[in-house]
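The structures come next, written out as structure tokens.
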Structure 1
Amino acid sequence: MSKTIQAVRGMNDILPEDAALWEFFEDTVADWLRAYGYTQIRTPVVESTDLFVRSIGEVTDIVEKEMYSFEDRLNGEQLTLRPEGTASCVRAVVQHNLLYNAPQRLWYKGPMFRHERPQKGRYRQFHQVGVESLGFSGPDMDAEHIVMTARLWKLLGLDDVALEINTLGSPEARARYRSRLITHFEGQADLLDEDAKRRLHSNPLRILDSKNPAMQSLIEGAPKLTEDLDEASLKHFQDLQDMLHSAGVSFRINPRLVRGLDYYNATVFEWVTTHLGAQGTVCAGGRYDSLIEQIGGKPAPACGFAMGVERLLALLQEQAFVPPTLAPDAYILHLGDQADRMAIPVAEQLRDAGLMVVMHCGGGSFKSQMKKADASGARFAVIIGEEEAEAGEVSVKPLRDGGEQSRMSLPQAAEYLGG
């Protein structure tokens, strides 16, 4: 006998018992984004590998070690399962010239793929909700992104999330800072771990994000990016802080917050929690004003953020959140040839009246059907037996709040069940 086929490691099934939480989250997010004027965009899960090399950065961990890349067997094209959503969204905006008439507020959701060591909150197929604002240059849009995420945490009932912000300044400021950082770390090269040595000349800012305890004192003594910022970058960052203060959003400035993707500039931010162990970042983003041009479009400012769905759901579960259940309004029981033929039209007419209806399938006695009606969580049982079928009526029995079973016409039943 052949071995049972299992899901790929790190790519998980979402079972019916978990679906209610996912549906609650997705419905809440869709309503939340609609309230801010964002419209949804859907992009393919497979893109040209060059899109991510050009946007994320060739010497990032994602491109070097984590992408699922392969060669198309038909034409030899190098393709990749998307490891994040921003590059795909920007590619679609450029390809379809969406910035021709006006700036865009866009959002997306879906699976992303990275070949990582699976652990709590970190999977090889994971899901993100992403928000991108393209064509907006001011700190007011940076502030909107942060304020709107703060609102989402309230909608979800999450209270253990804290905001960290930083600025990476202009490309020119980062170039100056990069040189000083390399000089600092070269002076103490014997203290660098292997990751830091590998990144020293290709992406030295990522050394600041190291979690290696042996590196922390060296990192603490590193030069600060704020010392190289130009006046415009400092004003942008100060204006952002003033807007957040005005909106009542608390934050901490983290000078070591650099993000792992090369396309960021100016504002970067993360929402973090202490309840998920090492995977404490649940939402992160910032400004990426050069990315549209990098991908081949006309220069335009942009910023955005993404949140890890699995991490947020884990945080909800950590706080013992119970999603609202959507029990059916009615469960239809039927017994007898005429009743069986009547059951489907009755169910459809009740659904036409806006009711959630489950029709019993599979036969069985009224006693066994009633057990299933009760287990379904339905508020009412709608019963069709031989007498009801001959009269063209139904019997309605309350299942939750007591009350007597009564016979009535179908229009009366629809009104009664919807009351």
Structure 2
Amino acid sequence: MSTVRFDPARGLRGTVEPPPDKSMSHRAALIGGMSEGETQISNYLDAADTNSTLAAVAALGADVARDGTSVVVRGVGPRGTVVPDADIDVGNAGTLMRLLPGWLAAQDGRAFTLDGDASIRRRPVDRIATPLRLMGARIDATDGRLPPFTIHGTALRATTYEMPMASAQVKSCVLLAGLLADGGPTTVVEPQRSRDHTERMLAAVGATVRRDGLRVSVEGVESLSATAIRVPADISSAAFLIVAAVLVAGSDLTLRAVNVNWTRTGLLSILDRMGAVVEGEREADPGDAVPAVDPVSDLRIVAGPLQATTVEADEVPLAIDELPLVALLGVFAEGETVVRGAQELRVKESDRIATVVDGLTALGAQIEATDDGFVVTGTGSLRGGTIASHGDHRLAMLGAVAGLASREGVTVEGMDAAAVSYPTFERDIATLIAR
């Protein structure tokens, strides 16, 4: 576990391309494994979580070849998996743990056990087990809801599943299972829209995907056609650089080729309300259309005085990974910043409500936890101190950004956790500060 200190900065200046999109890299590898032929993935994220997904796909029989950020997956088709000799190790990858069972649940007559690190073993799987069981799947989990768990493949039935809370991971799991289910389309009804990378990629490989408001449906398939997929820069990783540039006076930062899919740009809308300006194109809501690609844009950050805001439940799925940064922004904003309807934060790599509130409080913030979010009283500055990552990559990077914007600097314990999604984070920060 590495300990790194981040001192107050005088500005982040320059141009950088953030790492490839983590969510899309996971999905590209999984859908490549389910397809027939060669899926050519360019700009694949080389990080711990996404490498776990490549290893899982290879363990299931796909041929995976890699040259830097270029990956070729020769898939086994929707129903052609083999049973690995050992448990499938998902590492720390919650996305892999929740998406892969949708595919495996339909592998009739085969059983697969998924396990991971200590953090994964605390993350519940009942939210995917519930809809899969409605479709006829059998899942045996530790204590009824935790990893390690075993999926016994069977013939699945199409269903309509109304989600109790918005989650792109749960939605994607059910849609992948729906591709292999009998009896008509499988439909997921979301309470709010969530990121739609799975739907777009499935459309790109030939699946029939339909959206009607908050309802998204897939038809069963016999095969999926491999295609070429380019992964854009990850806006969730870019968010840490964006917020650092907003908070650190004297910054002039441009980020290249960032994914601006409208289901991922919730933070940018929050920043608009708070008074910061992020220049660049953004995708408009395409309505019921299901585009087959994700749009990209260069983004330039222009800081300004910040005003407090309230983030309601309908915005949460569009900014779920960036909400810890909203807490930090609230420290520097005038007024009271409130986040509601974010219970999902409690089942991430850490309980991100508890760890963010405790971590920022230790640095001098005035912040209180609620059952479904937090309330931050803006003071205009942050003292600094020490924050622990708890093995959570986003909490590690939050501490780093807090240090750059603080009066006294911040020591991050467990900074190596950032490698899960942004392996070059420290290097990029150092380069931008040096300029």
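From which structure (1, 2) was semi-axes √(5λ) of the Cα gyration tensor in Å calculated, if the value obtained is 36, 21, 21? So the calculation was done on 2. Structures 1, 2 were shown, and relative contact order in percent (Cα under 8 Å, 6 or more apart) at 15 was computed from 1. Starting from the value 6.6: which structure in 1, 2 was distance in nm of label points 7 Å out along Cα→Cβ at positions 178 and 378 calculated from? Only one of 1, 2 returns 6.6 for distance in nm of label points 7 Å out along Cα→Cβ at positions 178 and 378, namely 1.
Assign the value 2.2, calculated as distance in nm of label points 7 Å out along Cα→Cβ at positions 218 and 234, to the correct structure from 1, 2. Source structure for this number: 2. From which structure (1, 2) was helix-only ellipticity at 222 nm (-39500 (n - 2.57) for each DSSP H run of 4 or more, over all residues; to 500) calculated, if the value obtained is -9000? Attributed to the structure labelled 2.
Which structure, out of 1, 2, was FRET efficiency 1/(1 + (r/R0)^6) of positions 266 and 362 (r between Cβ atoms, R0 = 30 Å, to 0.05) calculated from, if the result is 0.65? Source structure: 2. With mean count of other Cβ atoms within 10 Å over residues 42-49 derived from the coordinates and found to be 14.5, which of 1, 2 does the value describe? That value comes from structure 1. Comparison across structures 1, 2 (criterion: distance in nm of label points 7 Å out along Cα→Cβ at positions 2 and 98) gives the highest value for 1.
The numbers here are math on the coordinates, done by the rules we state, and not lab data. All of these numbers come straight from a predicted model, not from anything done at the bench. Cβ atoms are built from the backbone, for glycine too; each structure is taken alone.
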